[in-house]
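*Asks:* Below you'll find the structures, each written out as structure tokens.
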Structure 1
């Protein structure tokens, strides 16, 4: 699986958040999208996931040598991000079952395994609305990591995680990212220091022209 960004730009009103990004992401490699707060990391991840249309340029997806229709690209990726909400009225088990009605499990996993990976056995039937912010973040990450997709997009993955949660996140990275394309938006080094490649948004801040 490959993702090609060709002269990608995104602006709000007349202000360019970034522009002129030419970049190729490849399966089996890890990437960190870096920049200060407000630099456009989340925006670029949304463009990559095809949930946001670029203001300029084109994005394309290639799988086994064939172009993937942008309207079906979501089937190839899993996302964990602060702006993606869980369904508060669902129990944890209901949330897991709902998520995996759209995604396949990683090989050898099922709904019970996901609960075990989370370490939330006692909260299996608790409504998500009663979860702490850290528990919600762990749930988002587990759903993304345990989905059988070639692309994994993570936006500020360690937000709301304590020290033990951070260790848990890094364990997921070690166990569930082999042969996947991993793209992380972050400005916290501990979230991405294992990444082989870095894309710095400060290199794409040409705002001179509207």
Structure 2
């Protein structure tokens, strides 16, 4: 039998951890999209060196597990004089991971638009930069919404890895509660439901936004 009294007793701790996870998730989503857009512009409009650097970044972020990214940021930045809290270390690491996937999603969507859009923008006197951010990227963002949402949901779930650097997000708090109280099932039920709420909210917002953009 489930101990519902225990589940109610740990609910405040789990909800506090949920708020931490939500804060991390919002920042990671926003930074991933922003960095992804900027890097996509560099890849498509920059010189050979810039394009090569972006390609290398994308291959690195997609080829290395998120836990390794977290470890690199956590241990490397202090060595070069950049000291961040565990919270911001996690946000930076996961945002870089998300940006790597976002670049490829944006690039693929822009390439499906064809050259007609760019030619028309140049005929109107728009620069390449204005054409990218005012004409191409908004259309690509609409086409990118489903795959972009899936990748960002994966990055949000990867926030559970921040427990290794002592960020008090859901998984860290859940593990602490299991260790202290030796109760597993009740904690895991709450943990599962709360992750489903976070990811489900992102998915629902994405479907709502997609419907609005298509209307």
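*Asks:* Taking percent of Cα pairs over 26 Å apart as the quantity of interest, name the structure among 1, 2 where it is greatest.
*Replies:* Max of percent of Cα pairs over 26 Å apart: 2.
*Asks:* Quick check on the output: 29 is relative contact order in percent (Cα under 8 Å, 6 or more apart), derived from one of 1, 2. Which one produced it?
*Replies:* This value belongs to structure 2.
*Asks:* On to the next question. Figure out for me which of the structures 1, 2 the number 0.55 belongs to, where FRET efficiency 1/(1 + (r/R0)^6) of positions 94 and 126 (r between Cβ atoms, R0 = 35 Å, to 0.05) was derived from the coordinates.
*Replies:* Checking each candidate, the match is 2.
*Asks:* Can you rank 1, 2 by distance in nm of label points 7 Å out along Cα→Cβ at positions 78 and 118 and just name the one with the largest value?
*Replies:* 2
*Asks:* Quick check on the output: -7500 is helix-only ellipticity at 222 nm (-39500 (n - 2.57) for each DSSP H run of 4 or more, over all residues; to 500), derived from one of 1, 2. Which one produced it?
*Replies:* 1
*Asks:* Here's another thing I want to ask about it. Quick check on the output: 16.9 is mean count of other Cβ atoms within 10 Å over residues 110-117, derived from one of 1, 2. Which one produced it?
*Replies:* So the calculation was done on 1.
*Asks:* When FRET efficiency 1/(1 + (r/R0)^6) of positions 62 and 142 (r between Cβ atoms, R0 = 30 Å, to 0.05) is calculated for each of the structures 1, 2, which structure yields the highest value? Show your work: numbers first, answer last.
*Replies:* Values: 1: 0.55; 2: 0.80.
Comparing 1, 2 by FRET efficiency 1/(1 + (r/R0)^6) of positions 62 and 142 (r between Cβ atoms, R0 = 30 Å, to 0.05), the maximum is at 2.
Every number here is computed from the coordinates shown, using simple stated rules; none is lab data. Computed from a predicted model, the values in this text were never measured in an experiment. Cβ atoms are built from the backbone, for glycine too; each structure is taken alone.
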